[in-house]
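> Presented below are the structures under discussion, each in the form of structure tokens.
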Structure I
Amino acid sequence: MANKNVSTIINDWYDAMANNNISVQPKATTLLSSILSKYNITPAPKRDVWQEFLTLKAGSFDSWYKSLTADELAEWEVKRSMANKKHDPREEKQLLKD
């Protein structure tokens, strides 16, 4: 598993360098790869933005909201919309007395 992660990191590194118009000698890649292979590198777990939202303390929404990436914001918006539709009292058109 570590080798797959190392190759992913190296590829990300090459992409970042290409985006910034820089390059390195091939030996640098070999050195970086050999150093990274010594570590047990695991990807960060996926963030559960909805669960975080539900457990926010009062007053911390703004800073939390600003910390979201575009993908996380889209995920939160979908779940917020679903919750709104599910719990919107205007959707229940039941008479008080039947």
Structure II
Amino acid sequence: MVWTVLAAVAWLLVAVIGVVAVTTGWTPPTARGRVVRPDLWGYGVLISALGMGTGMSLHWWADSLAMDNAGAATALALFVLGGVLQWRAQRPALR
């Protein structure tokens, strides 16, 4: 139970950082020197948080192994997409 609460708090913290980055353009000090487009970085963080939340919740609520595997694949795809957006936020926009 303790690990579940800690995972939920971590997920909520990541989501809040993503929302703050999208709305205000603020990035954590560890990413501040590399991020060129903070709004895109924030969207990447939000999509990664969505992937983490999907993975946690569908794993708990899955009725079958197929549903659990589909949830894991969806969570992984969202997490990777969020990472790609965060990576792209470190490069100037293509024109």
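> Using mean count of other Cβ atoms within 10 Å over residues 21-28, single out the structure from I, II with the greatest value. Before the final figure, lay out each step's value.
Values: I: 8.9; II: 14.9.
Answer by largest value of mean count of other Cβ atoms within 10 Å over residues 21-28: II.
> Follow-up question, since we're still on this one. Any idea which of I, II comes out highest on Rg/Rh (Cα atoms, Kirkwood Rh)?
On the way: I: 1.27; II: 1.06.
Top value of Rg/Rh (Cα atoms, Kirkwood Rh), among I, II, belongs to structure I.
> Continuing with this model, one more query. Quick check: -26500 is what I get for helix-only ellipticity at 222 nm (-39500 (n - 2.57) for each DSSP H run of 4 or more, over all residues; to 500), calculated from one of I, II. Which structure matches?
II
> When distance in nm of label points 7 Å out along Cα→Cβ at positions 5 and 69 is compared over structures I, II, which one is greatest?
That would be structure II.
> To continue, here is another question. Rank structures I, II by distance in nm of label points 7 Å out along Cα→Cβ at positions 29 and 53 and report only the one at the top, that is, the highest.
Numbers: I: 4.1; II: 2.9.
When distance in nm of label points 7 Å out along Cα→Cβ at positions 29 and 53 is calculated for I, II, structure I comes out on top.
> If relative contact order in percent (Cα under 8 Å, 6 or more apart) is computed to be 27, which of I, II is the source?
Answer by label: I.
> Something else: Work out which structure the value 0.85 belongs to, where FRET efficiency 1/(1 + (r/R0)^6) of positions 13 and 85 (r between Cβ atoms, R0 = 25 Å, to 0.05) was derived from one of I, II.
II
Coordinate-derived values only; no laboratory data. On a predicted model such as this, the values are computed, not experimentally measured, just so you know. Cβ atoms are built from the backbone, for glycine too; each structure is taken alone.
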